[in-house]
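Structures incoming, each one as structure tokens.
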Structure P
Amino acid sequence: MINPNITIDILNESSKNSMVEHLGIIYTDIGKEYITAKMPVDNRTHQPYGLLHGGASVALAETLGSVAATFSADYEKYTCVGIEINANHVKSVTDGWVTGTANPLHIGKSTQIWQIIIKNESGELVCVSRLTLAVIKKSNNS
């Protein structure tokens, strides 16, 4: 399902000079139907009370889902853009790393839906998110 020519090195290189790099997100694993990345819980991702910011979790989720969806489509002709995301934050984290894994729920011609599970270093559920994406044809100018 996910293009087998996409590698962890390609994904991490493509993150340079973006919010993904700023948040410290690092892709760690890729498979036929999933992509995994980790994100530090530190001053870049804390909210003012010293906890992992829910928005940072959502940024990790949308990053994983968007990349997984794009590389599940014919990425030379199409791109995938988020049109709706939700997240349930179930456990707080103050430091260390969180790891997110995106898995498909629906791969269609015009839409995709991905579930992203984020866990702490102990394997406990931190956030569950669902991302709906539009599959759009790239213009000849891009």
Structure Q
Amino acid sequence: MSVSVHRSRPDLLRAPLLIGAAGASAAAVLHLRDPHDAGSYGYCPFLVLTGHPCPGCGGLRAVNDLTHGDVVGAVSSNVLVVALLGVVGTLWLIWTIRRLRGEDRPMIRMSERSGVLLLAVVVAFGVVRNTPWGSWLAP
């Protein structure tokens, strides 16, 4: 026999608000401390070891560019990060609205198939950006 637990609206909103505050704080740090300066946030271990950018390389610069309203610069730094930020931001907004309505649902419910597809997209992006015909994707 399962017991249904009804959580209050403040309890439901705690997680979305904390995650939103964490994301806004990270964006503020990236806005204030420019990752375009070499080594300002350290160096990508994959890039240092292989000489090739990983799928995440350029992601900090992309967020910095977005916080300054430079969408073209963000896309040229890392189009995948820009796309993922859009998706995650939309999912967070939907989640927050659902929680405001009293629905107790998780932010993301991902199937195994979706997880494998996401991983395949990230790996493919990493491979393509390191080939001559995909070099336009490199940061």
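Please compute Rg/Rh (Cα atoms, Kirkwood Rh) for structures P, Q and give me the label with the greatest value.
With respect to Rg/Rh (Cα atoms, Kirkwood Rh), the highest-scoring structure among P, Q is Q.
Tell me which structure, out of P, Q, gives 6, 24, 28, 22, 14, 6, 1 once P(r) over Cα pairs in 5 Å bins from 0, in percent, for residues 8-47 alone is calculated.
P
Say we calculate relative contact order in percent (Cα under 8 Å, 6 or more apart) for every structure; which of P, Q gives the highest result? Provide the component values of the computation, followed by the final result.
On the way: P: 24; Q: 27.
Once relative contact order in percent (Cα under 8 Å, 6 or more apart) is worked out for each structure, Q has the highest.
Using helix-only ellipticity at 222 nm (-39500 (n - 2.57) for each DSSP H run of 4 or more, over all residues; to 500) as the calculated read-out, with -5500 as its value, let me know the right label among P, Q.
Details: P: -5500; Q: -20000.
Computing helix-only ellipticity at 222 nm (-39500 (n - 2.57) for each DSSP H run of 4 or more, over all residues; to 500) on every structure in P, Q gives -5500 only for P.
Which structure, out of P, Q, was distance in nm of label points 7 Å out along Cα→Cβ at positions 32 and 56 derived from, given a value of 3.5? If you can, show how the numbers build up before the last one.
Numbers: P: 3.5; Q: 2.2.
This value belongs to structure P.
Any idea which of P, Q comes out highest on distance in nm of label points 7 Å out along Cα→Cβ at positions 24 and 104? Mind showing how you got there, number by number?
On the way: P: 3.3; Q: 2.6.
Of structures P, Q, the maximum of distance in nm of label points 7 Å out along Cα→Cβ at positions 24 and 104 occurs in P.
One of P, Q was used to compute mean count of other Cβ atoms within 10 Å over residues 40-47, and the answer was 16.0. Which one was it?
So the calculation was done on P.
38, 21, 16 is what came out when Cα extents along the principal axes in Å, for residues 16-71 alone was calculated for one structure; which of P, Q is it? Kindly include the intermediate steps, with their values, before the conclusion.
Numbers: P: 38, 21, 16; Q: 39, 23, 19.
Going label by label, the one that fits is P.
Just so you know, all these numbers are worked out from the coordinates, no wet-lab data involved. Note that this is a predicted model, so its numbers are computed, not measured. Cβ atoms are built from the backbone, for glycine too; each structure is taken alone.
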